[in-house]
Structure P
Amino acid sequence: MAASSSPNPRRAAAIATGAVLAALAFAPAVFPEFWLTNIIDRALIYGIIALSLTFLAHYGGFVSLAQMAIAGIAGYTIAITVPEAIPANRLGLSLSYAAAVPLALLASTVAGLIVGAIAVRTREIYLLMITLATAVSFYYGVQTNLEYLNGYEGIRNVLGPQILGLPFRDPQVFHAVTLATAALLYGAVLYVVGSPFGLVLQGIRDNARRMSALGYHVALHRIAAFGVAGLIAGCGGILSTIYNIGISPGQVSTHATISILIMAVIGGLGHPVGAFLGALIFTLVDTFSASIYDRDRFNTLIGFVFLVIVLVSPDGVVGLVARGRELAQRLAALGSTAWKHSGHKREALVSPAHPSTDS
């Protein structure tokens, strides 16, 4: 009798991830430009920023509301350093994108480290309040800074570099870069959480006192986690700035900050893929809310979707899918058991109860 082999979850996840990436890679040949640019690419950008929050929340135990502000720091760094921006930067800098992008990522990483250093000794509601205060302060700071950041109007005409002679904002070029960035960051998060640093970080999340007794520097690991999240958010901030052809305070407002939290929770904080699932759902509702319900009632509609998903599955869409998979496996196991029992009954009916003997 052959032994039944259960499928390897990691292998199944890798196959599913590869299939999704392949489908997204061929999206320009299938979807019209509206769906490619306004739905898929925007969801990927939001998903990258939400990924930084998911990384902190699930593997570090910190729900940070400063991630959109950190993404905005990267966006403003790009906007005030590239030469074609309007109004022209007043810092006297005129950098190419090859120099401006690393500088923006450095700025977002340092910003993440600073936020981590401020919030390192707080947890739960106190961490939420400190990071929210940081985000609100940044929003009002950029809104009132007229000399360098152009205040409420922001900075426009940030078009991105040329890629192989093609403009960065060409739909296919932008999609390829955005998808590659999202895939690399997603893979990097999965690698980091399985590395010694990630395992220590999860140990600190579960029992910080025990990890400290084992000799690990708890505060330093937490600050480093905020730095990694800042780098991820910075990538999303750069892409968002080029996508919107500039940046303004509205892109780092309190509404945008809460939206990132909603995306992460809707998708599920239990796995990095939840950030992108939540971003896709949010983008779909945001785009089609005018035709579904009423554009002015978008907050009501997304709030209703949020409540339904959270009530049905507190772990978001990721938890819902996981429970569905477990249910399917149980039903398959019950069906297999029932089939075996029915087979034994048929054998008992066919075979005689006692062997016949010749008289």
Structure Q
Amino acid sequence: MPILTKALQKTAPDQPYRVAQIERRDPRPNDVVIAIKAAGICHSDIHTIRDEWGKAPFPLTVGHEIAGIVEAIGDAVTRHAVGDRVGVGCLVDSCGECEQCLADEEQDCLQGNVGTYASVDRDGTITQGGYAEHVVVDERFVLGIPKGIELDVAAPLLCAGITLYSPIDRWGVGEGKRVAVIGLGGLGHMGVQISAAKGAEVIVLSRSLAKESLAAELGASRTVATGVEGWDEELRGSFDVILNTVSADLELDRYLRLLKPHGAMVNVGLPPGPQSIKLGSLINGGKVLAGSNIGGIRQTQEMLDFCAAHGIGAMIETIGVDAVDEAYDRVVAGDVQFRFVIDTATFADAEAVPLP
């Protein structure tokens, strides 16, 4: 039988969230039923629900930073057991057969992966995300959350954490490397913590020094204010890797000059418009301008294990289900340090709109 669960749902971009009953599929043999305890708010949720990335398939429940407890498993499940602490990130399915899937890079599935929300599932339905009490997910896309990290601070790692861990791993950030992190927000604060835990020297590039002490607390050796004239002069040719976490227009040529020869500037933020560079900024010094999204399931599990081992979690502000619309406005205004997480226990006192 399908599972009915309370969820936060939008019916249109300009409508407030409402608590509604939604239907999760009848669990299959390989499915895991998760009682959600915490759901992080990602800026992608806001872009999607406000139709900023195209028309969303309303009515819609978003959320792809999910942490909870296994409540039931299908007969064929072998990776998880009832009572396990688990998480679900940005993916809930892929073909499992293509070159990318076989290389544990499901995010790049050549047949097209299935996102946790607003995506067409294999049965033709639209996936609904984690702002809810329960979710049903194929065991291949369910991650184990180690005991060394609490569920609420682990939830944002399922997107923000892997978004930074993946390029940090790919570009060899570690002992002897000097890394710049542009922006100290939901993504940037994860980049600082993970890079520092890997043994790199980390410098934060921020518009002002307002977050200098916080950056130091997270592991940065220094914060440089990019709003000051000539801020970049002493930094030219000094970084092995630059992690750009902001979704804003930048003078890319100026930042590329900060790289050592053969260094890489990796972009994980998504500016609204096109960016331009002079090719000489790349050719001179053999530098790399790269992009990075999330990682595959294997790497996401590796990230969770690494964060637990090093005491890394997201810095969060916990809210109830009645505060999400306000939280969205605060995220856009930059008024959060650094991630909102919904306490799904607050669904208990909310009356739900029944299924139509």
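Matching task: 34, 16, 15 is the computed value of semi-axes √(5λ) of the Cα gyration tensor in Å, for residues 111-246 alone. Pick the structure from P, Q. Mind showing how you got there, number by number?
Values: P: 34, 23, 9; Q: 34, 16, 15.
Going through each structure in turn, the value belongs to Q.
Looking at relative contact order in percent (Cα under 8 Å, 6 or more apart) over structures P, Q, structure P comes out largest. Computing Cα extents along the principal axes in Å, for residues 31-182 alone across structures P, Q gives 47, 38, 33 for structure Q.
Suppose Rg and Dmax of the Cα atoms in Å, for residues 95-158 alone works out to 13.6, 38; of P, Q, which structure was it derived from? For Rg and Dmax of the Cα atoms in Å, for residues 95-158 alone, the value 13.6, 38 is produced by structure Q.
Comparing P, Q, where is FRET efficiency 1/(1 + (r/R0)^6) of positions 199 and 319 (r between Cβ atoms, R0 = 25 Å, to 0.05) highest?
Working: P: 0.65; Q: 0.10.
Across P, Q, FRET efficiency 1/(1 + (r/R0)^6) of positions 199 and 319 (r between Cβ atoms, R0 = 25 Å, to 0.05) peaks for P.
Figure out for me which of the structures P, Q the number 47, 25, 20 belongs to, where semi-axes √(5λ) of the Cα gyration tensor in Å was derived from the coordinates. This value belongs to structure P.
In this comparison of P, Q, the computed figure -22500 for helix-only ellipticity at 222 nm (-39500 (n - 2.57) for each DSSP H run of 4 or more, over all residues; to 500) is attributed to P.
Thinking of P, Q, which structure, once distance in nm of label points 7 Å out along Cα→Cβ at positions 55 and 271 is computed, gives back 3.0? Each step should come with its number before you reach the end.
On the way: P: 1.9; Q: 3.0.
The structure behind it is Q.
Bear in mind these aren't lab numbers, they're just calculated from the coordinates by the rules spelled out. Note that this is a predicted model, so its numbers are computed, not measured. Cβ atoms are built from the backbone, for glycine too; each structure is taken alone.
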